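Values quoted throughout were computed directly from the atomic coordinates according to the rules given, and no laboratory measurement underlies them. Just so we're clear, the structure is a prediction, and the values are computed from it rather than from any experiment. Cβ atoms are built from the backbone, for glycine too; each structure is taken alone.
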Structure 1
C-alpha cells in the first residue's frame, strides 16, 4: 500500500475519494494538518497540527458483499487496537468504531463505501488517532492521547505505516477469516463485559441500564435491558452514557 503525506488538506477522506476517482490503487494518505476533519455524526475531529495521525485509506476489499460491509469496519478498528497494543496501550472498540482506553476516546473512525449492485467498489476508511497532543480544547467530553497515557511521543509517519500494515493484515480474505475476525471484534468490545451499563434509547428518549449481548454481522448492536428485554440498535439509535 502506498503511503502519501500531505502538509495540509481539508479532509483526508475527501482527498482519498478524489484519488479513487482518478483510478488510484490502495493507499494511505495522512496530513500534517487537517482543517476540516470529520468524525461520526458530522462532528469535527480536533487535532493539533503535526501532533496526531489524521489519515484515510483507500481499500479494495474482495469478495465482501455490501450486506457484509461491517466486517471492514471491524478490520479497521482492530487494526487501530493492534498498533496501540504495540505501544503498550490496552484499547477497546466502542461500537460501532470508536476506540477507547478506559472511558476515554483515543481514536475515531469514519468508513465510507462506494457500492454498485452486489459489489463494494472501494472503501475509504478515515482514522483519527490521538498521539502527541497533550491538551484538548474542544467540547469533546473525554479525549485522551498516547502521550498522556504513557508519556512517550510517537513518530507520526511511522504510525501511518504501522496502521496501513495492521489494517491490511486484518482485512478478511474468506468467510472463515470473517468469522474469526468478528469473534475477536466481540472480544474487544468496550463495555462488552456482560455487566449492566447506562444507555440512552435515541428513539424513545428512555435511559436504561443494559448489557451488550452481541453485534450482528450486519453491525446491529443487541442489548438486553435490566428487564430482560432484547433490543437491536442500528447506528445513531442508541447512545452509550458515561457512568
Structure 2
C-alpha cells in the first residue's frame, strides 16, 4: 500500500475526531486526483478511506466503504497486485453486507494461490473459521491450511511465532469441532479428518471456497492458474 496508511486510533471522542480529520484529509487527496492520475494511487487512497469509514461505524459508511473498496479491488486485480487485492477483500468482508461472504471467498483463493504476506492469508482464513459453524469441517480445513501456509512461507523466529499462533488456532477449532483436549486426541482428529496432507486439504479448501462464493467470481481462475509457475 502507499506510505499514507491511516494511523490506528483507540476509542474515545478525541480519537473519533482524529479519525474524522484523517478521513477529511484522505477525501481531499482523492478529490485532487485526475483521470490521468495513476489508477493504483486512486485505489490506495480509496482503500485507506474505506478503512477509516469502517472504523468510524457511522450510518451509510459501510455501503460507501464497500463501493470504494470494490473499485479499488478491480484496479489491483487488473494490475496483478494480489496482496493489495486481498486486503480489499478483507475490507469488503468486514463491511458485513450481503456480498461480503463471496468477497471473503475471492480473497481466500488469491491469498492461498499467490505467495503474499502469510499473515494476511492467515487473517483471511481466520475470518472463514469464525464464519463457519462449530461442527462443520470447513473450519478445520481452513485452520490446517493456515498452519501449512505459515510453515511454507516463513522462516526462522517469525515462522516459529506464527506457527505457534496457527497451532493454537487449529487446537481451538479441534476443541469446538470434536471436544479435542489432548495431544493424543488431536493426532487422532487430524488423521480422521485427513488434515496432515496438503494434497488432500488444499483441494478441500477449494471446495469450501467454491461453496461460499456461489459462482460470484471476480476474476477468471483458470486463466490465472494457467500463468502460475510450474513446480
Structure 3
C-alpha cells in the first residue's frame, strides 16, 4: 500500500472507556474512489474523525502521502491536503455562500477557484449572496462539497454524502462526484446508497462493530447480495 494516498493500518479508537474501532485498516490510491459502508453505529464516522484527528486513535498508523498523521491536530491534517465534507454539512450559517467558499480557501495554481466551483455547482453561483442558513439541504451539501474543494485537497472525504437529500439532489451529488473522480481526485465516501456507489466507486470497505469485514471491487459487491444483506441490510 506504499503507493496509496491514504493508508489506515490497524487503528483503534475509543470514546473514554468505550472502544469503537478494533484494528481497522483501509487504503486509497491516487485517483481512486473508495467507500466505507456499514449499518448505523458501526464506526464509519469514528473512522473519519480518526483520520482527521478529531477523535485521535490510540493505536495503529494513519499515513497520508507517505507521512504519518496520526496524532496531528485537525488543522494540520487539513493543511496537508485532506478536505472534509462532514456529516451534517456544518456550513457557516451567518456567512454568505461566497464567504463560506472563501473562508478556508487555499490557492493553488491550476486548482479550485470560485469560478471552477460555480461551474461544478451552478446553483451556488445563483445563491452567492444568500446566507448559509437560507439554503435548502441540497444547496447546503453542494456548498459543503464546494468549500472542501476550495482547500484544493489531494483527498476528499465525504461523511454521509447524500443523507436526507431528495432523489434528484442525490443524483446531482453522484454526478458531481463522478466528475471529480474523472479529474483524478482521490475520494473516500461514507454513504448507504449501494446502487449509486457501485456505479461510481472503485472499491468498498464494509465495516461491522469497528472492524472491516469485507472488501472488494464494485463488480464483486454487485454479485454478492448476501454480503449486502448481511452487512448493509439491503
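I have -24000 for helix-only ellipticity at 222 nm (-39500 (n - 2.57) for each DSSP H run of 4 or more, over all residues; to 500), calculated from one of the structures 1, 2, 3. Which structure is it? That value comes from structure 2.
Can you say which of 1, 2, 3 returns 1.8 when distance in nm of label points 7 Å out along Cα→Cβ at positions 13 and 93 is computed? Present the calculation step by step, with values, prior to reporting the outcome.
Working: 1: 1.8; 2: 3.7; 3: 2.6.
Only structure 1 yields this read-out.
Comparing mean projected area of the Cα convex hull in nm² across structures 1, 2, 3, the highest value is found for 2.
For the read-out relative contact order in percent (Cα under 8 Å, 6 or more apart), a value of 27 was computed from one structure; give its label from 1, 2, 3.
Working: 1: 17; 2: 14; 3: 27.
This value belongs to structure 3.
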